[in-house]
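Got some structures for you, see below.
Readers should treat all values here as calculations from the given coordinates under stated rules, not as data from a laboratory. Quick caveat, the model's predicted, so the values are computed rather than measured.
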Structure 1
C-alpha cells in the first residue's frame with residue numbers, strides 16, 4: 001500500500017460516521033498495515049525516523065487520533 005493510499009484511508013476513517021470504537025479499531029488496523037508495509041521498527045529508532053519522516057509523521061498522526 002502506498003503512503004498516499006494510507007493517507008486517504010486515514011482521512012476516510014476520520015470523516016466517517018462510525019462509532020469511536022470502530023474508528024479506533026480501524027486506525028489500529030491501519031497502523032498495523034503501515035508497520036508491515038514500511039517495516040516500522042517496534043522500538044523508536046531515530047535514524048529510521050529521519051530516513052522516513054513522512055511515514056513516521058503519518059503513523060504518529062494515526063496513533064494520536066485513536067481514542068481509548
Structure 2
C-alpha cells in the first residue's frame with residue numbers, strides 16, 4: 001500500500017516537473033520572439049528617424065538658398 005502511495009506521489013511530481021519544463025520552454029520562446037520583434041522595430045525606428053533627419057536637412061538647405 002505504501003508503495004502505491006509512493007508511486008502515485010512520484011508520478012504527480014514527474015508530471016508537475018514536465019509541466020514546469022514545458023512552461024519554461026514556452027516562456028523562453030516568447031522572450032526570444034519579443035526580443036526579435038523589438039530588434040526589428042528598433043531598426044525601423046532608426047530608419048524613420050534618419051529619413052526625418054534627411055528631410056529636415058533638405059528643408060533647411062532650401063530655406064538658406066531662397
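Worth a mention:
- If semi-axes √(5λ) of the Cα gyration tensor in Å is computed and equals 22, 12, 10, the structure in 1, 2: 1
- Origin of the value -37000, where helix-only ellipticity at 222 nm (-39500 (n - 2.57) for each DSSP H run of 4 or more, over all residues; to 500) was derived from one of 1, 2: 2
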